[in-house]
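So, here's a batch of structures to check.
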Structure 1
Amino acid sequence: MIVYNVTTKVNHAIAAAWLRWLKEEHIPDLVNTGCFTHAVILHLVEADDEEGITYAVQYHAESRALYNRYMTKYAATMRQKAMDKWGNQFIAVRTLMQLVH
């Protein structure tokens, strides 16, 4: 199992709308690519929320090949959609992890 983790600090002014968009549009769009089975949203509780709220979204893929397919075919478009909608009101850091059994 591969976990594509996207940690995002979101400005307070858009936080509620951004979370709604994430749940209703962005995550379903990513899962609908067929590259991920599901996603989990986490709030970082010990992060400094003064400049914004920090969330981590973990997208689960059954294989590295499916993750690579996402990166090759879909990632640029998904990132651009987020930038077009929210501009510079968020900062995202992406990491790739593998589940250890």
Structure 2
Amino acid sequence: MLELNIRRIGEEILVTVCDKELLGKEFREGELKLKVSESFYKGRSANVSDCLKAMREATIGNLVGSIVEEAIKAGFVDPRNVLKIQGVAHAQFVRI
């Protein structure tokens, strides 16, 4: 299951999505560090379809885990822009 959080900040819509089991964990590789903090990612349980729908409305997206592959398939993320830290995928997107 995925964790989906949608925030409206002024005119921006920030969507964060992560695998539920990654919440609260931290990953490090070399100088890279990824903290999947509950304060940023925790929202509600969602399926892939819910998350992709939210991403269509988003101006900013922050994605961690299995959702990254789905975001690539849907055209939100270029696979060349995905970071992997300890094997965990992380990607961001911004729509202007």
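Before moving on, here are some points about what is shown:
- Looking across 1, 2, the calculation of helix-only ellipticity at 222 nm (-39500 (n - 2.57) for each DSSP H run of 4 or more, over all residues; to 500) that yields -9500 traces back to 1.
- Highest-scoring label, criterion being distance in nm of label points 7 Å out along Cα→Cβ at positions 63 and 79, among 1, 2: 1
- Label whose coordinates, when distance in nm of label points 7 Å out along Cα→Cβ at positions 15 and 47 is calculated, return 1.6 (choices 1, 2): 2
- Per relative contact order in percent (Cα under 8 Å, 6 or more apart), the highest-valued of structures 1, 2: 1
Read the figures in this text as sums done on the coordinates, not as results from a lab. These figures come from a predicted structure and were not determined experimentally. Cβ atoms are built from the backbone, for glycine too; each structure is taken alone.
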